[in-house]
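For reference, the structures are reproduced in the following blocks.
Just so it is clear, none of the values below were taken in a lab; they were calculated from the coordinates. Here the structure is a predicted model, which means the values were calculated and not measured. Cβ atoms are built from the backbone, for glycine too; each structure is taken alone.
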Structure 1
Amino acid sequence: MINLSMKQLRYFDALARHKHFGRAAEDCAVTQPALSVQIKELEALIGAPLVERGPRQIHLTALGSAFAERAQQILQSVRELEDLARSTHGPLGGQFRFGIIPTVAPYVLSNFIKTMGYRFAGLELRPREAKTRRLIADLLDARLDAAIVALPISEPSLEEIPLFEEEFVLLRPEEDAQRPVPNPEMLQTMRLLLLEEGHCFRDQAISYCNSNAALPRNLMEGSSLTTLVQMVGAGIGVTLIPEMAVRVETRSAPVSIAHLPAPAPTRTIGMVWRRSNPLRKQFLEIAEIFKATATGNNETKINDEREVSG
C-alpha cells in the first residue's frame, strides 16, 4: 500500500495547475524547496516520474496527467466533506476561502473583513483577488467557497445571488468639466481608456459604447482602474469606472466626474457558490453582510456592536 499524504496531493495539484514550481509554492504558501521535496517523495512512493523538469517550465508525464486528474477529484471530495462537517456546527467557522474581482476588492474588502471579524470571531478569512474567469474555475474545482463577481455568470452548477447594482461614471480631464457629457456614439470617437482583456468591466464598458461590441477607434489599455484614472488626469483620454471606485480613485488625480445620460450603463455585483455546497444558509448571511458593507449601511451596526462589546 502506498501511503500518500494530503499534503503531497495538494502540492502536486498546484504544480499540475501552474506548471511552475515557484508559482505552485506561492499558491500553497510554502517555499519552493519544501514543495520540491514533497513532489520528489511522491514520485519515489509511486516509483515513476510524474514531472518533466525544464529550465523555465515543467511538463507532466503521461502518468502525471492521469495522476493529476485523480488527485483533483480526491481533493475536491475532501473539500466537500469539510464543507459538510462545517455546516453542522452552527456559526460559520474554520476557513472561508472567497474570491473577489479587482474592480471591487480595493473599495470594499477592508471594511468587509473587519465586519466579518465582528460577526464570526472564529472564522479565518482567505481572500483571493483575481479576474472572473480564474475565480469561477477555482470555485468549480472547490478551491474557493464563494466569489464576489459581476453577474450574470450563467453556470448551471453555481448559485448566484445579486447584491446591488451600480452605475458607471465617466471621468474626463479636469479642463473638460464644462463640456457636454458625451453619449455612446460620441465616446466611440474619443480616446477611450479601458482595462486590459480579461476584465469583465472592460467588456461592459465596450458594450455601452458600441452595441456591436466592436472596439472603439482610439482605445488604450491599462492594468488597473488606478492606472486609467491617472492617465485621464494626465490628459491622455477618458474612461469609465464603477461608482464605488470614484471616491478612492479620484482623490489624487485632476479629473472631472460626470454621470452619463440615461439609460446609464450599470453592472450587478453578486455572490456565487456551488449549488452542491451545504453552507448555503451561511453564505446567504455573508452575502447580506457584503451588501451592507459595500452600500455603506453597516457603519452604524459596527459602532453599535463595539459599544455593546465594550
Structure 2
Amino acid sequence: MLEAIPKRSGAIDLVRIIAVAAIVAGHVFTRDLTGDLLYTWHVAVFFVLSGYLWKPGRSFRTELSRRWRSLGRPYLAGFVLLTVALLPMGFADTPQRILGGLYGGGAAGMPYITLWFISTLFFTALLLRLIERLPLALQWALGIAGAVAGWIWGSALSDTPLGIGMAATSLIYLLIGDALRRVRDRVRAPALTGILLIVTGAALVATGLSDFIDIKQGHYGTPALSLIASAAISTGLILLAESTVRPGRFSQVCTLLALPLLTIVLLHPVFLWTPWPAWPTFAAAMLVPLAIGLVALRTPLSPWLTGQARLRRPPAGTAR
C-alpha cells in the first residue's frame, strides 16, 4: 500500500500515532497510572496539530466542507457502528446510552466516549476560521478568554450538545499550534528545543504544579500551569519528531499507519467491554480497529470509516 499513500509528513503522523496510542492507554489502564502521564497532552496535541497544519485564507464554506469529509462523516459512521455493538449487550440503560450518544459531548457514555473529540475538533476549526480575519491579538484574547471560561465553567461547557461549548476552551490550542507554524522556520535547534519543552512540561506534571487535563469532563487542570505543560509537551513532540523522522520508508509507514487512526479513536471503546487483562485489551483495541481501517482504505467505505479518501494504486509507470 505504500505506493498509494498521499505525500504527508511522516513526522507529524508519528506524533498522531503516539497520541492515539496514549488515548487508548488512557482508557484501558487505570486513571491512577495514566492520569498525570498521558491526560495532560494526549488529546490536546491533536488540537495543536490542527493549528500547526492550518491553511490560512480558506473560506468558511471550504473549511466546513473539508471538516465534514474528514470528521463529520466518520462521526456519523462511528455512532452507527457503536450503536450496533451496544444493542446486543443487553444493558438495562441502553436507550439512555443511545440518547446520551446522540446528545454527544461530555454527556456521552460508553461506548460513545470518544465522539466528543471529533465533534469538538470540528467546531473548533470552524471557530478559528470564523475569527481568522480578526487581528491576531484579538484572536488570542478570545482564545485566552475561552481558556479562562474552561477553568471556571468547564463542566457546563462540556455538557453542551455535541460538545460545541468545548470549542471555546479548545481554541487556545489551535492558536498555539498556529503560533508554532508561524515561528517554525526560526527555530534553529528543533530537536534540543523539543526535548527541553517536553522536559519542562513533564516537570510541571511530576512536581504536582500542574494537574492533569480531561477536556471531555471539563477538567482543565491548574489554571495557566496545566495549559503551559500541555502546550510544551505537544509542541515539543512535534519539534522532536520533525527533527528525527526523515523522508523514506519509515516515514511512509508512519503515514500509512496514521491514515486509519480515526477508526481506532472511534471503535476502540468496544474493546473496553472485554474481560481480558489490560495489555491484551490494549493490543486488541489498537490493532483490530487499525486492521479494519487499513482494509477500509482500499474501499469506498474509507471516507466514512477513516475520514480519508480511498487509496488507489497509481497507474503503472507513475513516478513517485
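Here is how the numbers come out for the structure above:
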{"quantity": "Computed 9.9, 29 for Rg and Dmax of the Cα atoms in Å, for residues 224-263 alone - originating structure among 1, 2", "calculated": "1"}
{"quantity": "Read-out relative contact order in percent (Cα under 8 Å, 6 or more apart), computed value 29, structure in 1, 2", "calculated": "2"}
{"quantity": "Given 3, 10, 16, 16, 14, 12, 11, 9, 6, 4, 1 for P(r) over Cα pairs in 5 Å bins from 0, in percent, for residues 120-199 alone, calculated: source structure among 1, 2", "calculated": "1"}
{"quantity": "Value 19.1, 59, calculated as Rg and Dmax of the Cα atoms in Å, assigned to which of 1, 2", "calculated": "2"}
{"quantity": "Per distance in nm of label points 7 Å out along Cα→Cβ at positions 48 and 280, the highest-valued of structures 1, 2", "calculated": "1"}
{"quantity": "Computed 2.9 for distance in nm of label points 7 Å out along Cα→Cβ at positions 72 and 176 - originating structure among 1, 2", "calculated": "2"}
{"quantity": "Structure responsible for -14000, with helix-only ellipticity at 222 nm (-39500 (n - 2.57) for each DSSP H run of 4 or more, over all residues; to 500) calculated and labels 1, 2 on offer", "calculated": "1"}
{"quantity": "Identity of the structure behind 30, 19, 16 (criterion: semi-axes √(5λ) of the Cα gyration tensor in Å, for residues 24-191 alone, calculated), options 1, 2", "calculated": "2"}
